[in-house]
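Read-outs: derived from the displayed coordinates by stated rules, not from any lab. None of the values given here were measured: they were computed from a predicted structure. Cβ atoms are built from the backbone, for glycine too; each structure is taken alone.
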Structure I
Amino acid sequence: MSTHTPLYDAHVAHGAKLVDFAGWTMPLQYSGVLDEYQAVRHQAGLFDVSHMGRIAISGKGALEFLQLVTTNDVAKLEEHQAQYSMVCNPDGGVKDDVFVYRLEKDNYLLCANASNRTKILEWVIQQHQEFQESVEVQDQSTPMGQLALQGPQGETILREAVGNSYDRLKPRRSLEVRILGTATLVARTGYTGEIGYELYVPADQALPLWDYLIEIGKPYGLKPAGLGARDLLRLDMGYFLYGNELTEDITPLEAGAEWVVAFPKGKFIGASSLQRQQQEGVTRRLIGFELLEKAVPRHGMTIYREGRNIGEVTSGNLSPVLQKGIGMGYVSTEHSQVGTSLQIQVRGRLVPAVVVKPPFYKRGG
């Protein structure tokens with residue numbers, strides 16, 4: 001049985017087509033996937049992301065603990081700054097890709113994917129055993145709601161909601177504000193490639209906040225947006241989707257995410273395996289590709305090079321803004337260079353493609 005987020009009533013009221021996603025009843029679309037996609041690209045969209053996992057980690061040992069559990073260097077975070085990172089198993093495989101927010105000196109928030117919400121919480125608690133005296137771990141997934149306001153009009157809408165207390169945020173920065181009298185954490189983060197914000201509020205205030213943003217956002221073209229538009233938007237950017245580009249059998253190095261692996265910081269889970277892989281070299285790499293003929297690539301399709309099977313598509317679709325088929329997939333390393341000619345097997349025919357470097361879409365261009 002699917003679980004409802006605090007915004008379930010809003011989805012019903014807006015006529016959403018609801019689907020099961022990672023055990024949650026979520027909106028696939030409201031006015032239509034393409035309509036919502038275009039709203040985010042040109043005006044603004046509002047997403048329910050309350051199904052994500054939120055884990056509060058605090059105490060004098062919080063930094064040391066997060067350095068162990070995540071791959072990026074948490075010590076680089078200033079207060080009210082966030083970083084993208086990964087949680088790996090001892091073999092270097094990705095358990096999840098996460099965001100780590102430093103709220104105050106010894107107070108952090110770890111945001112995990114909905115599909116890994118329980119797994120990551122259990123993993124964090126398991127690693128916490130040696131830190132019990134210096135670190136407190138609290139699951140805030142249920143007590144907290146989370147909304148994503150994304151698109152070029154997002155800042156204007158947010159400024160109207162917050163009033164004079166709002167200072168423009170730089171990317172991956174956050175601040176505490178009050179909206180409708182409720183303390184709200186606003187972070188300049190998102191999954192769309194547009195200027196965007198994620199808002200964290202007590203779960204019982206998520207629905208009033210949603211309704212308020214929809215109301216004040218109408219003059220600016222704000223629309224509720226669902227999972228369908230979100231997937232198209234993230235694919236334009238070449239952003240990972242866990243279970244597609246990342247799994248426990250795929251390492252950050254194979255995914256081309258070396259920049260989130262901070263070997264100089266010292267010990268972290270998976271470090272020795274990843275160092276060994278770095279020295280030996282990876283045998284497969286994640287690529288981005290564009291089709292050279294009109295077709296729609298999909299997850300699971302085979303990638304060929306000169307008639308030989310060299311890999312598989314992990315994500316693919318027709319980009320509405322680019323009007324061409326784009327996708328990502330893993331291929332043997334020797335075929336991963338930008339400019340390499342490929343073929344994607346789409347509905348029984350081999351469609352020519354070329355390796356490109358994501359993002360496929362660049363804002364303003």
Structure II
Amino acid sequence: MKGFWKNKRVFLTGHTGFKGAWLSVWLDSLGAKVTGYALKPPTKPSLFGLCRLDRRMKSVTGDVRDAAKLKKALLAARPEIVLHMAAQPLVRESYRDPAGTYTTNVIGTVNLLEAVRAAHGVKAVVNVTTDKCYENNEHNRPFREDEPMGGYDPYSSSKGCSELVTAAYRSSFFNPKDFRKHGTALASARAGNVIGGGDWAADRLIPDIIRAALKGERVLIRSPRAIRPWQHVLEPLSGYLMLAEKLYKHGPRYASAWNFGPDAGDARDVEWIAERMFSHWPEAPGYVIDKGRHPHEAHYLRLDSSKARRELGWKPRWHVGQAVDRIVEWTRAYQAGKNLREVCLGQIRDYAD
């Protein structure tokens with residue numbers, strides 16, 4: 001992986017977000033020439049700011065809903081590889097702003113793919129969506145890539161729509177059968193509940209726990225029995241990098257949808273995560289169950305990643321307990337005022353070795 005990415009021109013949307021910042025740190029360490037396109041960091045503090053990534057990459061502030069600005073930025077970057085991660089990523093926010101969620105997650109994808117169509121030399125495109133893109137009938141088995149798209153809430157539905165847009169563009173404009181003509185391989189990637197140090201988002205379990213622990217307050221936990229496929233952020237990011245490399249080298253063979261989820265044993269309920277987190281903060285008051293009414297969220301959700309294991313050689317490396325421990329390690333470093341880019345690089349090295 002290290003040798004492949006050196007001097008590759010990469011256009012990364014959503015680079016100021018939690019996952020995007022981690023991926024920016026990783027790509028920079030691999031020697032890639034990264035241009036990021038995103039809104040200003042969505043939280044304060046932010047991993048993007050704490051790692052001072054604006055000093056290590058070209059960062060363009062812009063909205064994926066602004067088709068003209070997005071196209072201009074992408075054409076100027078002359079990318080070989082495009083990684084699309086910009087999104088409105090929260091279920092609860094999608095209930096508050098469904099129109100904004102759909103325009104960002106669906107029209108933003110259209111705008112990105114239109115910009116790619118106008119460019120020359122883009123060899124690989126990965127559109128990052130979510131495990132929530134599937135039609136979830138709570139059937140208690142992991143979802144495979146060929147199952148129907150759906151979504152109860154606006155966020156999940158918008159990501160299902162983004163997948164359908166990707167499939168339509170792949171068939172209509174980037175068809176693998178015509179690869180010799182257009183030269184672009186387009187894939188999508190679906191990951192589970194991603195956790196890691198440096199996530200300050202609102203209405204997310206781990207950030208809520210960390211904020212409460214640092215303030216010495218109790219945290220309200222909703223849906224304590226909801227089961228999620230928890231995974232450290234480096235797990236799916238390694239999958240995206242591996243997929244992009246395969247698309248670049250082998251084109252149409254890998255132009256399809258891919259799941260990147262944890263092992264079955266890492267599908268834990270919300271309360272298990274809370275208890276594991278607070279075991280590291282014995283001085284913290286802990287948590288209480290929020291018994292109020294909340295918008296619908298899926299109870300059970302798990303991905304079948306056997307395709308990625310079989311065809312990409314990808315597999316999870318850190319189980320959920322290790323992931324939680326790494327978050328605590330990162331947070332303690334943040335409390336101690338350490339160089340957080342170096343902390344991230346240390347965890348990346350530990351993961352990749």
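A value of 16.5 for mean count of other Cβ atoms within 10 Å over residues 49-56, calculated from one of I, II, originates in structure II. Given that helix-only ellipticity at 222 nm (-39500 (n - 2.57) for each DSSP H run of 4 or more, over all residues; to 500), derived from a single structure, equals -6000, which label among I, II identifies that structure? It must be structure I, since only it matches.
Largest in volume of the Cα convex hull per residue in Å³ among the labelled structures I, II is structure I. When distance in nm of label points 7 Å out along Cα→Cβ at positions 137 and 289 is calculated for each of structures I, II, structure I gives the greatest result.
Identify the structure, out of I, II, from whose coordinates mean count of other Cβ atoms within 10 Å over residues 121-128 was calculated to give 15.2. Considering all the candidates, the number was obtained from I.
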